[in-house]
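What follows is calculated from the coordinates using simple rules that are stated; it is not laboratory data. Owing to the predicted nature of the structure, the values given are computational and were not obtained by experimental measurement. Cβ atoms are built from the backbone, for glycine too; each structure is taken alone.
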Structure I
Amino acid sequence: MAYARSALYNVRAATATEVDEYNSYREGEPTYGGLWVLDLSNEDGNGLALLGSRELLDYLDLATAHVKFETDPRGELDQALRRLHTLRAERAAASDAADHGAVTRLDEDQVAILEDVATAAEMVNRDL
């Protein structure tokens, strides 16, 4: 098994053989210039090569932004804090209505959400 932290990458101009292979899969006029290869591999040498025009860089920018967004722990912290705010408003309404059963249930829910907030805050702190 290999890990992303030990991954290798290389961007280089496509060779003539790679350009010919690229053109064999395309419809229309062949392309002979401006093709790049992004080689991605792990420490074991396994990987893949992406071949394309400069749009390849645009694709990588979008993919990088998506991964950063999806793995950013601040989103989880924000969601947990919003849930806590909503729950506290529900608890205040239940307390005003003297609904003691709901207050007890919401207090238990609040403990679980506070644990989520603590976990998310720990992840954000670790990534700083």
Structure II
Amino acid sequence: MKSDSQDEDVLTIGAVIGGVSAELDAWGLEIAKLEREITRDQREISSPLNLNVIYHLSGPVVKVDFSGIEVMRFSRQRSLLRVDAAVPPDRIENRRAILLELMVEAIDAAEIFARQRGIAEDLTAIRGIIPRS
């Protein structure tokens, strides 16, 4: 159960979408759906590390300049780690599966970060929030 001092969700997601197109709109809708599920499923969850996963999608205006996962920023005060996830531009067959795969990779990276910094041995609570397919 969350304490009064832990008012942040342990897992949040967002997106940086590089323009406007029907394809990018479809990705945005899938990310928003996943965000609603994650928010709903973590009401009573606590974790020593909070994780913010930001999905990056290339578009006509902005191109993503990395691939895979990048650990970006840690706020010690909020115990919040931001991990960026580049959505591969050539993979559109199953948007949800791709987003979930990247989320697992982001949690793997966050877990390594947490272990190296002595914050936590694992992030089991966050893994438990991930929707099943």
Entry that produces 1.1 once distance in nm of label points 7 Å out along Cα→Cβ at positions 38 and 102 is calculated, selected from I, II: II
Top of I, II by Kirkwood radius over Cα pairs in Å, for residues 22-93 alone, largest first: I
Which entry (I, II) yields the derived value 1.8 for distance in nm of label points 7 Å out along Cα→Cβ at positions 30 and 86: II
Comparison of I, II - label where mean count of other Cβ atoms within 10 Å over residues 46-53 is highest: II
Which of I, II yields -0.96 [log10 I(q)/I(0) by the Debye sum over Cα atoms at q = 0.17 Å⁻¹, calculated]: I
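One of I, II was used to calculate percent of Cα pairs over 11 Å apart, for residues 14-53 alone, giving 70; which?
Source structure for this number: II.
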Per relative contact order in percent (Cα under 8 Å, 6 or more apart), the highest-valued of structures I, II: II
Answer label among I, II for the case where helix-only ellipticity at 222 nm (-39500 (n - 2.57) for each DSSP H run of 4 or more, over all residues; to 500), calculated from the coordinates, equals -21000: I
